[in-house]
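Asks: So, here come the structures, one by one.
All of the numbers you see were taken from the coordinates with simple rules; none came from a lab. Bear in mind the structure is a predicted one, so any value in this text is a computation, not a measurement. Cβ atoms are built from the backbone, for glycine too; each structure is taken alone.
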Structure 1
Amino acid sequence: MILEDEGDFRLDDEAATAALGARIAPILRPGDAVCLFGPLGAGKSTLARGLIRALTSGDEDVPSPTFTLVQSYEGSGLTIAHFDLYRLKSAAEAFELGLDEALDVGCAIIEWPERLEGTLPESRLDIELSIDGKVRRARLTPHGDFEGRALEF
């Protein structure tokens, strides 16, 4: 993982993508959302896995919630809900799955947050993952309570 510009990272491999997730983990608080944008294969699940393992245990089984839609984990002092909204047809379905409740008691990692159609949580870190040839990139944009929090690199 190489910081190229403030908030912009080059991710040379899967390990770098997971490491970025692990670097974000310590700054999460109850009520926070990490919104993962990007095309299929950009590394959303890999980043989420690195983040969740940093808050739980290094060998935590973290399957993609593509079919279950949401997976919950108990971290050290923080409950983590991992949502995959790819198959949803409306933003209301995310709230039926318990997005509000997840943010009330812990934090949420949200893959495909564009499905929320303008109802994104206020306190969130948007991470836009992209692929340019063989190089993956991540752009971090804080919103609400995330603004001003420093990541340690």
Structure 2
Amino acid sequence: MSATLIIVLLVAAALILFAVEAFVTPGFGISGIAATACVVGAEIMLYREYGGIAALIGAVIFIVCTVLFLWWVSRSKSLERVSLNATVEGTFATEAQLSVKAGDEGVALTRLALIGNAEIGGKMVEVKSTGEFINEGTPIVVTSVNEALILVKKK
């Protein structure tokens, strides 16, 4: 197999591995390291076979090709097919939390070091203090409710 063909194959493999690193397994590292090894191998072969100027020109061409390839892949519709486009349409609030209304009164079951548990309307719910620490057993009043977030203060 000729050196030129090996260089071309190494460059093609590097482009594919860089695309995998950028779009499939970002931050994982193995494909990026392998792509870098392919580039270094291609550059070494270019230098041995054709000299320093050819290796420099090859490096510049490779950088330009990599940027253009990644730009093309990022603009293609193939990424849209594999990307997550779901929206969350729900809440993690419990039935007890949804039943609490502003103005309801209760008692802190645990120390509210900003967040803790309280009994409001006979139901145990997670609540958040409006900024002060509230000791266990202290009467509280609900100041506002936003889905699962119940803000309380001392009564």
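Asks: Using distance in nm of label points 7 Å out along Cα→Cβ at positions 46 and 126 as the calculated read-out, with 5.5 as its value, let me know the right label among 1, 2.
Replies: 2
Asks: Out of 1, 2, which structure matches 15.2 when Kirkwood radius over Cα pairs in Å is calculated?
Replies: Traced to structure 1.
Asks: Turning to a different aspect of this structure: Comparing 1, 2, where is distance in nm of label points 7 Å out along Cα→Cβ at positions 110 and 134 highest?
Replies: Biggest value here belongs to 1.
Asks: I have -6500 for helix-only ellipticity at 222 nm (-39500 (n - 2.57) for each DSSP H run of 4 or more, over all residues; to 500), calculated from one of the structures 1, 2. Which structure is it?
Replies: It traces back to 1.
Asks: Here's another thing I want to ask about it. I have 31 for relative contact order in percent (Cα under 8 Å, 6 or more apart), calculated from one of the structures 1, 2. Which structure is it?
Replies: 1
Asks: Comparing FRET efficiency 1/(1 + (r/R0)^6) of positions 22 and 54 (r between Cβ atoms, R0 = 30 Å, to 0.05) across 1, 2, which structure shows the greatest value?
Replies: 1
Asks: Right, something else. State the single structure among 1, 2 that was used to calculate distance in nm of label points 7 Å out along Cα→Cβ at positions 118 and 142, giving 2.8.
Replies: Label of the originating structure: 1.
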